[in-house]
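See the structures that follow.
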Structure P
Amino acid sequence: LGWFLVLSFFNGIVVEVGRKLRSPADEEHGVETYTALYGVKRASLLWLLALILTSLAALMAAYSIGTLWGVAIMLGLLLIGAVLLLIRFQGKKAGSGKALELFSGIWTLALYLSLGIIPLLWKAWQT
């Protein structure tokens, strides 16, 4: 339960930062975003750091429930996707911030499914 709480905390940061990353073309006057406060590069690194910390806590949680390899593979693929999106975002393409926000939601859904519902259904199906 401890690692699940830690990953939930860091995942909250993933969602919060992910929804406030915008390309310079998409910035609105008077709207505080992490990219406006810290710049595109630093805000992107903050989001990536939150993803990595969430991943580490998720791997510890997965280890404790016996689903380490499945979760590790899923997180690895998702992290590759996140890096590719960040590369696109660094190019400052208009609208690319929305992709990061959407990815944050997909990340969250995949994370909680892989640590909760899917292992529970898998164990029920095996018995």
Structure Q
Amino acid sequence: MDRQVVVGVAIVRRGQVLAALRAGVDGGWEFPGGKVEPGESDEVAAAREIEEELGLRIRVGASLGHEEPIGDKYVLRVYLADLVDDAVAPVVREHSEIRWVPVADLHTLRWLPADVPFLAELRAALTGPREG
């Protein structure tokens, strides 16, 4: 059985990334996003979900390169994005909290397990590979 694709979006603004705290008992920080609908591309789904969840319009960029399983039913793909208008503030609709986090501080949040593997790839994409 094919797994349902879920897209996460690493929205970048002035060296910071938008992180969202999932509501409920399994709450943890995540890249906002949602499920890809039948016939929809990952990029179209990402833009739709971010507008629905946060009231933001984005330009979807590159994939962070791999898929991460979420249990046995879903697979997460994460994409870089920037804001169409960075003067527009996100609206909290589906999460407990959202915040802009400096790239260097992303590791200080308690991320959901499926999102964790994307942190190093995100840091490398935004700052370049580290020496040593």
Structure R
Amino acid sequence: MERIHAIKVAYITDKIHLTSAQAERFWPVYNQYEDEKFALRKKYFANHSRPAQNMDEDDSRKSIDDDIEMQEKMLEIRKRYKDQFLNVISAQQLASLYDAEREFKRMLIQQLKERHANRPQQELR
């Protein structure tokens, strides 16, 4: 996990062209932002691990509502941090940050898929 974090830090630093002065102020804010998002996801997934096909109608409705609520809370976090980021980096850098986060996630998922595809398949018994 630490290795992925270090790679992400280097990736974002490069993609948004952070100066050393900006980086000094940016990373504490960004880490706090990431911690809040992680805590929200952790709380959500702790209560939502059951597959949809194993739920009755009421549980499915609650799960849908909870999912929408979690997405709204994620958006609230993003909105709340926007001004904090803009106190440290430019609007162009912030837009690039959001792009870089999506790109990094996409790359990570692709690498996991490739690693999984290259793994020898165990025989079914």
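From which structure (P, Q, R) was distance in nm of label points 7 Å out along Cα→Cβ at positions 22 and 78 calculated, if the value obtained is 2.6?
Derived from P, not from the others.
Using helix-only ellipticity at 222 nm (-39500 (n - 2.57) for each DSSP H run of 4 or more, over all residues; to 500) as the calculated read-out, with -28500 as its value, let me know the right label among P, Q, R.
Value -28500 for helix-only ellipticity at 222 nm (-39500 (n - 2.57) for each DSSP H run of 4 or more, over all residues; to 500) corresponds to R out of P, Q, R.
Name the one structure among P, Q, R that Rg and Dmax of the Cα atoms in Å of 13.9, 43 was derived from.
Structure Q accounts for this read-out.
Who wins on mean count of other Cβ atoms within 10 Å over residues 14-21 among P, Q, R, i.e. which is largest? Each step should come with its number before you reach the end.
Details: P: 20.9; Q: 18.0; R: 13.5.
Comparing P, Q, R by mean count of other Cβ atoms within 10 Å over residues 14-21, the maximum is at P.
Bear in mind that the values in this text are calculations on the coordinates, not laboratory data. The shown structure was predicted, so the numbers you read here are calculated from the model rather than taken from an experiment. Cβ atoms are built from the backbone, for glycine too; each structure is taken alone.
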